[in-house]
Structure P
Amino acid sequence: MNVLFITLCALQVIIGFIIGAILGCFYATIMDRINKKMSITKVFNIFKKDTCFCFNCNHILKQRDMIPIISYLKYKGKCKYCGGKIGLRNIYYEFVIGLIVMIGICVFIIY
C-alpha cells in the first residue's frame, strides 16, 4: 500500500473522531438542557457568547473551555471557574459518538 494512502486514511479517521466528539458534546449539551427544562434554542446560536455556561456557577464558558474531551481532561472534570464537578456523562457521549463516527469512516469510506 502507498504511504500517502495510509496517511490520508489515518487523517480521515482522526478528523472523523474529532467531528464525532463535537457532535457528542452538542448532544450532551442538549440532553442537559432538556433534563433541566431549559431552552435548547441558544445551543444553535454557536456564534453568540452566552450559549454555554456552567450549571453550578452560571459562568459563561469561552470557546476554548468547550473543546470536547481535551477540556475535560485539562481541568480534571471540574469547572475552570468554580471547581464544580462536570458529570462523566458528557465525556462519555463525546467519546462514544467520536468512536462511532470513526468506526463508520473506517467501515464505509476507507474499506
Structure Q
Amino acid sequence: MTTGVENRRSPRIVKRVPLRIVTLGGSHEAYSAVINRQGALLVTPVGVPDDSVIAIENLHNGATLRARIVWSGGEEADTGFKCGVEYLDALDFWGADYEQTGDAA
C-alpha cells in the first residue's frame, strides 16, 4: 500500500529560478522548475544525456556547483528539455530562493 509520503532529504519546492548551465556543448540559459537541497528539475534549451556532469550557475545569487544528470525527460515543444539533476557539491545553492514560500511539489 502506498501512503503518498515521499522519503526525501529535503522538501521539493516549485520554483522558477534563472540559471546558466555549462555542458560539453557550451553555455546555455536555463531555469529551475522544482528545487530541493540535493537536486532540481531543470528546463534547458538543449538535451543533456543521463550521467553527464554539468556546471550550474544560479543567476539570482551567483552560486555555482557541479551536478549530474540523473533523468532526462525529453523535449516539450513549448518549454524545452526537462532534466533531473543531483548536486555533486555540498552548497547552499538556492539561498533565499529556497527559503521563500513556494508550492510543495
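Values in this text are rule-based calculations from the coordinates and carry no lab data. In this text, all values refer to a predicted model and were calculated from it rather than measured experimentally. Cβ atoms are built from the backbone, for glycine too; each structure is taken alone.
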If you rank structures P, Q by relative contact order in percent (Cα under 8 Å, 6 or more apart), the highest one is P
When P, Q are compared on FRET efficiency 1/(1 + (r/R0)^6) of positions 38 and 78 (r between Cβ atoms, R0 = 30 Å, to 0.05), the highest value belongs to P
Identity of the structure behind -500 (criterion: helix-only ellipticity at 222 nm (-39500 (n - 2.57) for each DSSP H run of 4 or more, over all residues; to 500), calculated), options P, Q = Q
Name the one structure among P, Q that P(r) over Cα pairs in 5 Å bins from 0, in percent of 2, 12, 18, 21, 17, 11, 8, 6, 3, 1, 0 was derived from.
-> P
Distance in nm of label points 7 Å out along Cα→Cβ at positions 70 and 86 computed as 0.5: which structure among P, Q?
-> Q
